[in-house]
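Just so it is clear, none of the values below were taken in a lab; they were calculated from the coordinates. Remember, it's a predicted structure, so these values are computed and weren't measured experimentally. Cβ atoms are built from the backbone, for glycine too; each structure is taken alone.
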Structure P
Amino acid sequence: MTGFRSILFDESGPGADIDGREAPEFFTDLNLDQVVASITAGREEYDLKPFFHTLLNRVETIHYRHDIFRDLENKVLFGQITSFARKMRAMRGHLAQADKLHYKYQKQRWFLEAADIYCGAVGGLAQDLTLADLRSRGFLDFRGYLTAYTRSDDFASLLGETGKLRADLAGIRYCLRIHGSRIEISRFGSEPDYSEDVLRTFEKFKQGSVKGYRFDFSSDPDMNHIEAAVLDRVALRYPEIFSSLDQYCLRHRDYLDATIGGYDREVQFYVAVLEHMERFKPAGLPFCYPAVTGRSKEIHADAVFDLALANNLIRKSAPVVTNDFYLKDPERVIVVSGPNQGGKTTFARTIGQLHFLAGIGCPVPGSEAKLFLFDGLFTHFEKEEDLRNLSGKLEDDLLRIHGILERATPDSILIMNESFTSTTLGDALFLGKQVMQRIIRCDMLCVSVTFLDELASLGETTVSMVSTVDPDDPARRTFKIVRRPADGLAYAVAIAEKYRLAYGSVKERIAS
């Protein structure tokens, strides 16, 4: 056997307790819970979510996954992989059915059929991969493993015994003699088939079309007690074959190779992501393989979009707005301001989503991207006040941001959304500057959505981006976020709307 271990992880390995991984703290804020739920829908049997909760810490592992994704863009190979998955699903269905059944020989026959499906699936995939033009190390190593496995004595024994036993069982012939409530079973001994004689005898009485008396047998896979009793007595008439069946089930009870079983589950990560991406192609929304680096913090991305929002919009045939961003040294912080409902929070979420998806080795929404391999992703979003919490909303905001800044490193990323809105403008500006100075000193990447335009001009490390409106109709949002100085109007508008002092609200109140 080759040294192949996983189609998801290179030699670095997945780490301990991967199946127990819960969603990271930032998932809900960034709507990544919706993204992962959409990707994994219909594949619950594979329990894929822990793979999406596990960030990679090596650029090499990210490249390992990118190469596998690229191989699977070959539609022929993709079809072969999904065909193998269907057969393995059918195999598991047979094993599950065998566990539900009550009668020994029926359970064993379902087990035998499951093993036969497995042999066909593995042998077929090995042949398909032998002929495939593979480029990724993951698939090349797996092909080597599968080739060695199918040539092994264990698989040859399983394949040969399965085929012989199925043929032996298919060749069994027996007779039933029914006398009232008594049934006698014997080996078939070339007794005459009276059915043909009966048909010939009654043929001469046939007059035109006749009423049919056919009926369907029950589709319930479980036997009734009479069928089970008949089968038990057939087994007594063919002891060699049924003894072989007993020994087969005992000898091959663990026939499923652990590495192949692991592959069957893990490869669904790639299949699920690629099928999810297909939903966006009719809308002309691009995906790309990001360049990921753990060294340079000069990041950029073009034509990016919020994956969760876009998934909802395309279902409604609504347009999706894309945006661009970049940071050049020594820039580290993007401060996003502008009018309410202008796409600022969506833009911040998009940057967080991009870095997370890049951090698990997936293609990202956008035409081109260069992103940073972070060691921690943090979010500080405005939360509804919890009446069970004895501390106030402002205190809760401060405690949460203090905890984040204590844990963050220069290689972390922080996404902030409208922090400290529960206090006065002066206090919010004071707190915002203090927090921003800590972020700048830490040299981490940050995106901050705020109404405090002053935060966008704290120094050469901060960049101002503004959500724009239609020049001909300032009330209409374009949802485009561009690099330009803050215009100083957003906070006044927000305050007016908050206290129902905007033109529309005042007009409504006067009218009422």
Structure Q
Amino acid sequence: MTAVAVAAPSRLCTDAAAVAVDAGGNAVDAALAAIAVAMISEPGVCAPGAGIFITVGGPALDPVVYDGYVEMPGRGLDVAGRRRVVREVTTDYGGGTTTLVGPGTIATPGAWSAMGEAWARHGRVPWRTLLGPSIDVATGFPMPTACHSYLEFTHDVIFGEDPASYAALHPDGVLVPPGALVVVPGLEESMRRIAEEGPGDLYTGHLADRITSDILDRGGLVTPDDLARYRTEIRPALTHDARRWRLATNPPPAVGGAALVAMVALTEHRGDRSPRAVADVQREVLTFRRRHLGPGAGRSQALDGLLAARHGALSSPSTVHVSAVDEHGLGCAVTASAGYGSGVIPRGTGLWMNNALGEIELVGDDPSWLTPGTRLPSNMAPTLLVGEDGEVVAAGSPGADRITTALMMVLGDIIYSGESVARAVHKPRLHVEFTPEGPRVAHEPGLDLTGIDLPVRPFGTRHMFFGGVGIAARHADGRLEAVADPRREGHARVIR
């Protein structure tokens, strides 16, 4: 059996990884088994109708990214002339969030396609074995504390309109409390189909028919042709050499990896990692992103400009992440997102869908400017570090634009300060956020803020606002280590 280190959102996820490893699986098998459980057992925070990025690599394998992110749907429809059924909702989540939800906000999901492609190329155990734990979890799972915290803001306004959503979260008329069982009718049957028929059932099979017919009937845009023509894009990872490490992450057209590389490169160029300098770099990169990578922007040229930072000049909300590294140095970092959640479960499937077309900050309030089949923007940045001595670190985080700032600080400490992975994850963080009054620095206690010339928003303790970085690592001596961020209720273990 191959030993594997895994960091994941919950013990349910690492238990699923252990099943894959016990069956002879490697880091990719472990990560896919874990993320499948996360997508169905983290209601509100993620969903089965999600998008995903999977980064795979190591000392003996050039890193690649499996892009299974969501696409603009609407093939065969008059998207601009069709009435989309959407609702605008505003919640207090994250200090105040406005988004669109409903069937008209569902984009073509790609997570299962990418998981199937990564498994076909790197997996060792049968697909049915990988999804066995997901079938068990689909019969009922405990409400996670982090999910409950999110749903307290959204369970009524986002998940209250769809009868299946409301019933799953309110079996007794009130929101399921933390630790109590969540049972989603239809979910177990759907997971059995995906396990037995393969991921293709979601794209050209029985589940595809059920999903598209219901979404179209309700005023959405996802057509059978959208699912049938969905293809995972396999891309060389975006890489950056820093000290004795090679960083490999999610490349364009996604935004998160480019922003991370820009932050790391600018920090290296300026030679200053003080909190003031970190805040300056974050403000510079995030300001560039807001100005040049907003809805309707020409992303290709803008991303080229963002990546000019490696030369020293700068011209989802809800997500889940799994990191895995095995004893042979194979690393796998997986991040999945369904946005804030559409609140919609296509009838009879038990599969919650994304609201990627409703994320106003990414696509605007009318996505018809996008051609069907276009990948949507994403903050996600599943990342590998490969060292000169054969070390491998797999890392990633949930947290919208805090994904890149959290990874910038954690990976920067590993690369430039030689910190242990555990200490790097536990150290205090800051994040430059943008308000109507201008940028300000949100920060945890324990940072020296001398010289910072922005307003500050202090947090009294370590907080999930600043991401939830999960790390799995193989060190130069072959030792495996896994670290879960205490800011979230994640779980880490080494499976032998």
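Cα extents along the principal axes in Å, for residues 14-189 alone computed as 48, 43, 34: which structure among P, Q? Going through each structure in turn, the value belongs to Q. Of structures P, Q, which gives 0.89 when Cα Rg over 2.2 N^0.38 Å is computed from the coordinates? Only one of P, Q returns 0.89 for Cα Rg over 2.2 N^0.38 Å, namely Q.
Given 1.00 as the derived value for FRET efficiency 1/(1 + (r/R0)^6) of positions 142 and 334 (r between Cβ atoms, R0 = 41 Å, to 0.05), which of the supplied structures P, Q does it correspond to?
Answer by label: Q.
In this comparison of P, Q, the computed figure -10000 for helix-only ellipticity at 222 nm (-39500 (n - 2.57) for each DSSP H run of 4 or more, over all residues; to 500) is attributed to Q. Each of P, Q could give FRET efficiency 1/(1 + (r/R0)^6) of positions 134 and 462 (r between Cβ atoms, R0 = 41 Å, to 0.05), but the derived value 0.30 comes from P.
Looking just at distance in nm of label points 7 Å out along Cα→Cβ at positions 46 and 326, which of the labels P, Q belongs to the structure with the highest value? Please report the intermediate quantities before stating the final value.
On the way: P: 3.7; Q: 2.0.
For this comparison of distance in nm of label points 7 Å out along Cα→Cβ at positions 46 and 326, the top structure is P.
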